[in-house]
Structure 1
Amino acid sequence: MLDLIIRNARLAGDKDGLKDIGCKDGRIAVVESSLEAKAKEEFDAEGYLLTAPFVDSHFHMDATLTYGRPRVNQSGTLLEGIALWSEVKPLLDAEDIKSRAHQLCRWAAAKGTLAIRSHVDICDPSLLAVEALLEVVKEVEPYIDLQLVAFPQDGFFRDPQAEELLVRALDKGVHVVGGIPHFERSMEDGSRSVTALCELAAERGLMVDMHCDESDDPHSRHIEMLARETSRLGLQGRVTGSHLTSMHSMDNYYVSKLIPLMKEAEINVIANPLINITLQGRHDTYPKRRGMTRVKELAEAGLNVACGHDCVMDPWYSLGSHDMLEVASMGLHVGQMTGQAEMMEMFRSVTENGAKTLGLEGYGLEVGCNADFVILQAKNEIEALRLRPARLRVYRRGKLLSSTPKQSATVYWGDVTADVDFTL
């Protein structure tokens, strides 16, 4: 007997009609039409979309839900946000960091996001946030895969203690090497930081994820160095460039050289649509740049492009509920990716592409994968992007993690009473 059967589900990426999914011991045991088997628990998906969990490829868990502490980012700029974060850090303690992280993880679970890569600021001699979030990683493991990046917020060379602190963070168990080359004091220092951090990752067999060229400056070209060092050190597929907003401002000739270099190095790309379009272009009047990297061109070139939420109610962003469908929807609008194939690619940017970026094992809807999935009140991926619908059921290792009732409005239209759920 199976532990769980989901019946009559429309599987993401599957055009062959409704399927049943049978689960046993936390894994998917069988996927077929009209499954003739019994289970301890069954749920009828009623033809709604079943997808592998959403993945947030780029987040800042140590800063989340600190909005208004000790003040609000009035200018809305990246640099004021960084300055404000330096004011927030001395006010934090371990319990506060953990409490906010757990609250955010519960929000994520309710939205069907069961994997998060979070950058954690290591530019603090006590490594307070590092130690607190490493505890959270273990505490939320039954519910969410939380992966940490050692992030030198104040610059790997710009902060004289950053190198020592980053190594200490890795020694404590942080999973990924981070960086912020465009925040160093010179372009040369930025390039040197890319080399040093990639060599550190190669020595330790770790992945790399750098805040790279989060700028409107078209001459901020550290992604070129990141691609070069990735190929030189044999790190293909293990390196990610996050943000890459300067690509929005680069001329097409240079980009025509850059993208093949990135493809050769198998660079993963993470765009953060909500934050990129909020923080970039602040020095412009009109025409006004929107800042998001060239998602369409990068995806068309065959690079793995994922999306992150980046921030929820923190010094950089005052909004958000950790809904990855909101992220994907914003990305497709800003990137003018409204073709059918393009919208499907944006759905993948918050599901399977993110899973590839994080190197998640057992992710997917095939037999043998973890029994982790989300049932959405939508009939297909594009409808899900349009509606950002209720997550009717969220399962983790075959066990119910979150549920939401079907949502509809009742309209009293003369003599007619109609239920409206905005589907066709």
Structure 2
Amino acid sequence: MLPRSLMRSIAVYELRQTPLEGRAMEIVERKGLGHPDTICDSIMNEVSNRISEMYLKRFGRILHHNIDKGLLVAGEVENRFGGGIVNKPMLLVFGDRATYRVGDEEIDLNDLVIETAKDWIRRHLRFVDPDVHMRYQVELKRGSEALVDLFERGGSPGANDTSAAVGFAPLTRTEELVLKVEKYLNGEEFKRDFPETGEDIKVMGFRRGEEINLTISMAFVDRFIESEADYFRRKGEVLDNLLEYVSENFDFENVNLYLNTADKEGRGLGGIYLTVLGTSADGADCGQVGRGNRVNGIIPLYRPTSSEAAAGKNPVNHVGKIYNALAYRMADEIYKSVTGVREAYVWLLSQIGKPIDSPQIASAELILEPGVKLSSVKGAVMDVMDRELENIGDFCLKLMRGEVEVC
């Protein structure tokens, strides 16, 4: 019998196109920590991780579940200078499937699901009281027998879906800028200096040549704002601070920053972006799993991406999660370890029921440095991909422990 490495279907091709960094235009987006979509992704994924840990501790293995149909329904608030009020709390709905019985033992998941959500909120949303400002509705149902049975079979887990994923490396300067700007604005130091800024931040980057335009939507918290004039003064201070950060850390020839561009002076509360709790979900926008960032933290409109929602899917056999994250890891390993690769794109395609360590195809498309031949790097690239598939079990455990980000 052939070794596993020789049984896998792995292909490597050269991609003859201009690297994204060298193209005339680029657009990339990031939805920040307190954006309703990111809240859904983050909480549902943490719920999956906690459920997996519980299953593993009690039953010695992770059981069938998917918590990837979450919905955050916006509440109702009254914004006021000096501090508004919450009239109706937000509603967080948990949907899809989980294992509620093993043999004769019933498993009560509701308390674990809700406490996990509350814990995440306490750690990440400064002004949201999870016991007061949020209601919870657990709509997890029992899994189908066919999908549950995939967990009971021996050997490498069988994929629970026929699904494709793609990842790439490295990030361009624009992609890095958009990612790092949101992390900076939601960082501990910035929030200490500008406590009036909420966690709900969206960054849209548009590069044309060496000119970069950043359009930022940032919720301000009304308890810190005394008047319309105070809002615009604080907004100007935030822009000055951000311009200094971008200028010191990135080398674009021209940087244009725009913050809360719907604002209009002279219209009072109607002309400024205020929230009570630091997220638009308190009274304006709903959120849903899968509508936010890809697993590398951005929405890269000039790149191929998967439509799968990785957050909340189980880390054992749901390739919508595993392959999405693994494709990015493979691409990054190829770029970092194989000399001569300028850009790497990795595609993984599963087939339902077949072992997750042996996809239908694992394909790498490479943009090479000038003068580099595909034949000189092909073997090394295949080795990287084969090694990552061979160690996919360890990778799945890292997903469960939250050591690999997926939102």
Structure 3
Amino acid sequence: MSKINIGLFVDTFYPMIDGVIMVVDNYAKRLSKYANVYVFAPASPGEVYDDTKFNYNVIRCKSLGLSFIDYSLPIPDLDSTFKNDLRGIKLDIVHIHSPFTVGRMGINYAVKHNIPLVATFHSQYRQDFYRATKTNFLSNHLTRAIIKMFNKCDECWTMNKAMADIFYKEYGYKTMPKIINNATDMEPIKDIKESNKKIDKEYDIKKDEKVLLYIGRINKLKNIDLIIESLTHIKNTKYKMLLVGSGQDERYFNNLIDKYKLNDKVIMCGKILNRKMLAEYYARADLFLFPSMYDSNSLVQIEAASQKTPTLFVKDSATSYYIKDNINGYIEENNSIKYAKRIEEILADEKKLKEVSENAFKELYISWDEEVKNIYNEYLRLIESRKI
């Protein structure tokens, strides 16, 4: 059997970093063992790329820079070179990972060429639209438009039952989406003592200080306010809080840290791209804090589990769907006083924390190598079904 041609379409890509980009990259790297993979994505204005470093094909379109958000706006319809490149490739299946301008090109290609079309729901789009427009009317209208596009797909996938319910019951997608797990490329750090020493020296972490960690975009929609406000209520535990990442709200959170006089305890570490170094941060942390009500099933909680570091979530978040409180992770109310109290309780019970850490590793750590084998077989199933 000759290799199939897979098209992955996404509206953001490197050098930007977020969960969707990491998913697409991990799909593409591993699918390239079995197939010819093409990633269709935007080029950020003014950036110089070396896409030869990837073991898959990257086809980029032009984009416009937007000063008020982290992302640029792809304009594939106005890029004749991109459109010619797309026309010159005979894809067997299209998988869109975002429903905007590049994603729409993928939908149009699949419909025109009568090939299978898959989409993954990565985000809670209504939250995105409300944050941008501040009106329910426009948010609902834009969400309906997105779902109309998704309803053209043969199948839509998402990462857990909570997200599937949101898209089927709340957003009005035509059927219950299929559950396809997220995973990670991280492996457990072997020399933890040495990597811990390095981080302790870097941030002047004392022996009696616990390490709290957040990794992700520095953006208000991630509910980082809850972390900062919770820290003001911690009185009985010595700690260092490491905030790793970058984003449009860095100045806001720096000012918040100044306001609460937490500069000696909270460190903004900036963006870290090196995956081994990130694994070392997860391994050093006693507890990972991820209070996002926005994320669907964030990769960072799986990455943390890969280093036997459990996560404290907030109640009713979609991303905490697989968490059993006090067994493989922790869940607390979206309230700074209660969240702070829970942090102190968790760190005070070292025996229980070790047990929860082991369970997080056993139950939440999933390798992309295994998951992508399943995804490839799903593609083959859809291609064969279309032939029949």
Seminar exercise, completed: From the coordinates of one of 1, 2, 3, relative contact order in percent (Cα under 8 Å, 6 or more apart) came out at 19; that one is structure 1
For this session: Work out which structure the value 2.1 belongs to, where distance in nm of label points 7 Å out along Cα→Cβ at positions 280 and 368 was derived from one of 1, 2, 3.
Result: 3
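Each value in this text was obtained by applying a stated rule to the coordinates, not by laboratory testing. Everything numeric in this text was worked out from a predicted model, so none of it was measured. Cβ atoms are built from the backbone, for glycine too; each structure is taken alone.
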